[in-house]
Structure formats: structure tokens, C-alpha cells
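Next come the structures, one after another.
Nothing in this text is a laboratory measurement; each read-out follows from the coordinates by a stated rule. Keep in mind that this is a model prediction, so the values were computed, not measured. Cβ atoms are built from the backbone, for glycine too; each structure is taken alone.
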Structure 1
Amino acid sequence: MYLHPPDDRLAQTVASVTRRWGGEFAVVPVDDWKSLVRSFPGAVVHLTMYGLSLERALPKIARHSSVLLVVGGAKVPSELYRFARYNVAVGHQPHSEVAAVAVALERLLGLPAPVGPGEAPQRIVPSARGKRVVGGRSRR
């Protein structure tokens with residue numbers, strides 16, 4: 001994940017979660033987001049509630065071998081709308097940036113494979129009631 005502006009505390013939190021739950025995830029600080037977006041060799045996809053519907057844009061986005069998903073907060077600079085190859089709406093109403101990325105990734109890549117036992121120090125045991133975590137704190 002490229003992060004602008006850089007935030008050491010967030011990077012440490014992500015690293016801690018990755019150590020406990022497994023997976024490959026890193027935070028790369030970015031001082032100049034415009035240079036990153038302009039120089040990206042693939043398709044830049046800006047996830048916004050104002051763009052074309054994901055359903056409509058998905059076939060075009062899927063043709064690219066490299067995709068940079070970009071999300072912003074409440075005040076996205078207008079340049080991003082011009083720099084992006086695609087301005088795409090996961091939904092045409094307010095939503096979280098994390099949810100937009102999750103939905104876009106699932107639609108582009110499919111559902112992630114389940115994590116097998118032993119691949120992470122902690123894992124969730126599916127349960128109809130309560131919360132069960134193996135290898136860490138468990139709550140009911």
C-alpha cells in the first residue's frame with residue numbers, strides 16, 4: 001500500500017497485524033502522490049462514488065496487467081480525477097475507502113483463498129455465535 005502522506009504509526013500497526021494474522025502486506029510512504037500516479041506503468045483506477053459504475057468499467061480494467069487502485073478521503077484533489085485512467089464507483093453513495101478497495105479487489109481477482117492452519121500465528125475459527133481466535137486472545 002502506498003500511503004500519502006506518510007504515517008509511521010499506521011505503518012507500524014499494519015506490520016503488527018501482518019505479523020499476527022499472516023499474509024504479505026507492506027506500507028510504502030509516498031511524499032509526492034502525483035509523481036507516483038503519473039509514473040505508474042499500468043492503469044490508474046480512482047475509486048470514488050462519482051465515477052462510472054464498477055460493473056461497466058470492470059471489463060476494461062481487467063485487460064490491464066498492472067492496476068493501481070487509488071482512494072482518497074473527503075477532499076480528493078481534482079487532479080486525481082484527471083490523472084486516473086478510470087474513475088470508478090463501487091456504489092454511487094458514500095462508503096468507506098477500505099470497503100471500496102475490498103469490493104474492487106474481489107471483483108477483479110475473485111475471493112481470496114482461505115488461510116490454512118499454521119500459516120499465521122493467529123487465526124479465526126468460524127463460529128455461529130461468539131468469537132474464537134486460535135493462537136491469540138479469544139472472546140466469547
Structure 2
Amino acid sequence: MQELLDAIHQFMFLTRPKPRTGDLSVGERMVLRTVHQRAKSDPQGILPSQLSELLGISRSAMTPLLNALETNGYLVRQVDPLNRRQIRITPTEKTDPSRLRRRQLVDEAVAQLTSDEQVDLANLLDKLNTFLAQEEPHA
């Protein structure tokens with residue numbers, strides 16, 4: 001079991017975004033990734049307060065991150081049509097260059113596996129992701 005955990009950690013380490021690769025900071029990448037993930041399940045967008053809570057970042061620290069991402073064209077802030085006092089955040093089509101490089105690196109690594117190994121890996125990761133998605137958020 002420890003060997004498996006070590007292998008997962010090593011893979012995550014080797015494919016992690018590097019600090020200041022591309023034009024986004026680590027914090028900006030975390031916010032952008034979370035906005036993209038939320039947009040898959042809620043195309044209406046996410047509230048800044050929800051982002052702060054999910055990422056454990058204070059609202060005052062969130063504002064400059066959102067400002068930078070909006071200025072650089074990575075996300076849009078819009079007034080919620082149902083509650084005009086709220087702002088919804090949605091991603092744009094612009095992609096973080098480090099995300100593209102990471103995707104290419106993972107694609108190249110997965111290409112080293114046979115078709116059967118790729119299917120097995122996808123099934124196992126789906127099983128782990130399903131379990132983790134059902135768990136309460138970890139402290």
C-alpha cells in the first residue's frame with residue numbers, strides 16, 4: 001500500500017505546475033482551476049465567497065487574485081440576474097499556458113502505456129475519484 005501511495009505522490013510531484021510558469025501565480029492557478037471545475041457542474045458560475053471557502057483563502061486575499069485573472073482575460077465577473085447583490089464568476093475560453101504544458105506532459109506519459117493499461121488506469125482512477133468525491137471535505 002505504501003508503494004502505491006508513494007507512486008501517486010511522485011506522479012503528482014512530477015506533473016505539478018511549476019511556480020511562475022506561464023503568466024499566472026500559484027494562487028491564480030488554484031482559483032482558475034476551481035472556477036473551471038465548478039463551471040462543469042454549475043454554468044451559472046461561483047460566488048467569490050464560495051471560492052474563498054473552498055480554497056481557504058480570505059475574501060480580502062481573493063479580490064486581487066480575481067482582479068488579475070479578470071484583467072488577463074481568464075475569467076468574467078457578472079451580476080447574478082436572480083440576486084443583483086451577488087457576483088458570479090465564470091471562466092473564459094483562455095487557457096493557462098502551464099495547464100497546457102501539464103496536459104501535454106501527462107498525455108506523453110500515458111502514451112507510454114498500452115491500450116489495456118490505459119483502460120485499467122482510467123477505471124481505477126474513476127473508482128478512486130468516485131470515492132473521494134463522496135467523502136466530506138478534509139480539514
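Structure notes:
- Structure (1, 2) behind the derived value -19500 of helix-only ellipticity at 222 nm (-39500 (n - 2.57) for each DSSP H run of 4 or more, over all residues; to 500): 2
- Highest-scoring entry among 1, 2, by distance in nm of label points 7 Å out along Cα→Cβ at positions 37 and 77, is 2.
- Computed 0.45 for FRET efficiency 1/(1 + (r/R0)^6) of positions 5 and 61 (r between Cβ atoms, R0 = 30 Å, to 0.05) - originating structure among 1, 2: 2
- If distance in nm of label points 7 Å out along Cα→Cβ at positions 53 and 85 is computed and equals 2.3, the structure in 1, 2: 1
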